[in-house]
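Asks: What follows is a set of structures to go through.
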Structure 1
Amino acid sequence: MTEYSNYIDKLLIPEIRENAVVLDLFAGCGGLSLGFEAAGFKTIGYEMVEAAVETYNQNLKGECHNQFLTIGFEYPESENIDIVIGGPPCQPFSRFGNQKGMEDARDGFPIFIDAIKRLQPKVFLFENVANILGRHKWYLDLIVKELQKLGYIVEYRVLNAVNYGVPQNRERLICVGHRATFRYPVAEQRKTTVKEAIGDTMLSPEPEDKILTPRQDEYIASYEQKSHCVNPRDLHPNRPARTITCRNLAGATSDMQRVHLADGRRRRITDREAARLQSFPDWYNFAGNETRRFYQIGNAVPPLLAYKIALQVQKTYHMEQRDPQDIINSMIPQDLFEYAN
């Protein structure tokens with residue numbers, strides 16, 4: 001155990017203190033929900049992958065339903081839901097493709113927008129890949145306009161998890177809708193390193209079946225040479241990790257996540273090491289075989305980032321509960337308020 005793992009083990013403990021209920025759509029294994037439960041909220045999740053649902057239900061206080069969501073789905077708890085969060089799967093539509101947008105059945109955003117329309121939560125939040133701001137920004141603009149039509153102030157920003165205590169460079173777009181005011185968490189100066197996260201295990205040659213073979217080493221060296229990679233893509237102890245994904249965890253590709261051992265050999269990281277780099281506590285258990293565990297971890301929102309966002313959502317939610325005039329008054333400098341009265 002490292003000081004970092006001890007920190008997240010104690011910080012990210014579900015403890016329900018709020019009356020507000022959070023609905024997590026496309027919940028995965030519960031990375032977002034864990035952050036919100038650690039901030040004091042009760043959660044209810046919906047997820048179609050059975051192993052991820054099992055993981056959620058083993059670790060969190062809220063219940064996750066194994067459900068394929070559709071437009072018009074009736075959420076049994078609809079009257080009690082105050083906040084909606086989620087990571088809708090987004091089909092990366094090209095400007096040169098069919099551009100069906102909201103009509104495309106492969107996309108999760110119509111379901112998310114439909115839920116917001118019918119549930120009318122006080123606050124909502126969704127996360128997605130940062131490159132949606134690139135060639136697919138037209139689709140993000142369409143999503144934002146649909147949500148604004150429902151009477152929400154909608155704002156978004158790309159956050160890098162490394163700036164919020166997570167030992168990994170991981171950029172995600174975070175979009176928040178509200179009717180009061182919202183402030184994104186302030187970026188932190190200090191970065192947590194790989195050694196701080198997994199320094200107690202990363203130099204171990206166990207498990208032996210994760211040791212790269214000479215042939216794999218040759219393949220990686222060839223790939224890195226062809227791609228003009230200046231530094232080997234091993235995890236460097238004195239830096240944060242590169243982005244943890246399903247592909248570079250579960251797949252034996254040239255981009256696989258790996259550590260450099262003292263004897264010169266290299267080893268692929270374990271699911272527990274990957275979980276720490278994603279800021280999951282050691283007590284958080286993942287269901288299914290190793291491949292399924294890797295997919296859950298690689299697809300998750302880092303819970304530590306989720307927690308720090310949840311604290312800000314919490315402030316917005318409580319502001320939503322106040323009288324509108326009180327909100328306006330709170331935004332006026334106190335000396336001007338006193339002068340006006």
Structure 2
Amino acid sequence: MPLVAHNQLPSFDRLRAEGIRVLTPNTAQHQDIRELHIGLLNMMPDAALAATERQFFRLIGESNPIAQFYIHPFTLDEIPRSEKAQDYVAHYYESFADIKAMGLDALIITGANVSGSELSNQPFWKPLIEVFDWAWNNVTSTLCSCLATHAVMECRYQQKRVLQKEKIWGVFPHHLINKDHPLVNDINTRFDVPHSRWNAISKEQFTTQNLMLLVCSDQGFVHLATSPDGFRQVLFQGHPEYDTISLLKEYKREVMLFNQGKLEHYPPFPQHYLGVFEKAILNEYQLRCQIAEKNKQALPEFPEALISQNIDITWHDTAVEVVGNWVGLIYQITHNDRHIPFMDGINKNNPLSLL
């Protein structure tokens with residue numbers, strides 16, 4: 001499904017360089033093919049803003065080529081931004097008011113970094129609920145990632161996330177719980193998914209609210225679920241959109257925070273992610289930092305380039321398939337008018353019943 005570069009967002013050039021098909025508006029106008037307009041509410045902090053764009057754009061762009069994709073990024077004003085990031089958002093992002101006026105076929109809501117455990121205390125909480133409520137009534141399907149899933153579970157299903165004793169951090173094996181749901185049609189029955197979070201919604205919290213479980217980890221935590229109707233809300237607890245080195249960059253960030261005295265303990269390795277050789281290099285780096293600090297010398301450079309070239313990606317193909325199935329279902333049941341969620345004859349309480 002080709003992306004359409006309908007604005008000057010720099011991510012389009014990066015994706016073209018990766019080999020992702022991106023159409024110019026002129027080319028798109030001459031194709032006799034249906035458009036799909038997908039919103040991307042990007043709540044990630046400044047450092048991850050553009051990378052998160054590319055991750056979700058990539059998943060959409062690598063799907064089956066049956067439509068043209070116009071992706072409309074927007075964010076919430078209540079999320080603190082640097083002046084540089086504010087300029088970027090002002091230049092390339094759309095407003096929620098314009099999004100509502102235009103209408104969407106589908107919506108993706110990213111995770112976010114927050115301070116404190118209570119989501120309802122976050123400055124963006126009420127504006128985020130406004131987006132959820134609008135999407136429920138006006139958008140065919142909303143795909144939520146990580147913290148966005150936790151927010152939906154709290155505001156719509158009265159299930160608050162629970163702080164875990166240890167961070168769920170790494171690449172974990174998963175398996176299908178419901179092999180018959182069209183979102184997981186033709187995907188592997190076992191596959192990996194990255195996770196990075198201190199909080200979790202348990203399997204019991206999902207099932208007590210009659211949500212549909214589709215994918216769980218071998219350790220028992222839920223990765224993929226849907227609202228009780230099976231489609232209007234698609235909920236990820238993991239991060240299938242992650243790049244190969246996303247967890248490495250998170251580990252690097254944690255190490256830098258420790259070196260600055262902002263973390264009490266040196267971070268552990270993300271689980272099931274690094275090989276023996278890579279761990280040895282990073283252990284040596286930790287030792288070199290300790291020696292440099294003791295001798296009041298400058299800290300050595302983090303060996304990101306040396307580590308990144310040896311990391312395997314074991315989740316991307318499955319992520320593309322799931323997102324491709326999601327988009328394909330939207331294509332089949334959404335109305336041609338973006339202000340109307342479903343085509344005529346579709347029951348919004350059971351939108352997949354005619355497929």
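Asks: Determine which structure produced the value 13.7, 39 for Rg and Dmax of the Cα atoms in Å, for residues 17-56 alone, calculated from the coordinates; the candidates are 1, 2.
Replies: The correct label is 2.
Asks: Can I ask one more? Ranked by mean count of other Cβ atoms within 10 Å over residues 81-88, which of 1, 2 sits at the highest value? Spell out each step's value before the answer.
Replies: Details: 1: 23.5; 2: 12.9.
Once mean count of other Cβ atoms within 10 Å over residues 81-88 is tallied for 1, 2, the winner is 1.
Asks: Using mean count of other Cβ atoms within 10 Å over residues 41-48 as the calculated read-out, with 23.4 as its value, let me know the right label among 1, 2. It would help to have the intermediate numbers written out before the result.
Replies: Values: 1: 23.4; 2: 19.4.
Only one of 1, 2 returns 23.4 for mean count of other Cβ atoms within 10 Å over residues 41-48, namely 1.
Asks: For relative contact order in percent (Cα under 8 Å, 6 or more apart), find whichever of 1, 2 sits highest and give me its label. Present the calculation step by step, with values, prior to reporting the outcome.
Replies: Values: 1: 20; 2: 17.
The maximum falls on structure 1.
Just so you know, all these numbers are worked out from the coordinates, no wet-lab data involved. Just so it is clear, the model here is predicted, and its values are computed rather than measured. Cβ atoms are built from the backbone, for glycine too; each structure is taken alone.
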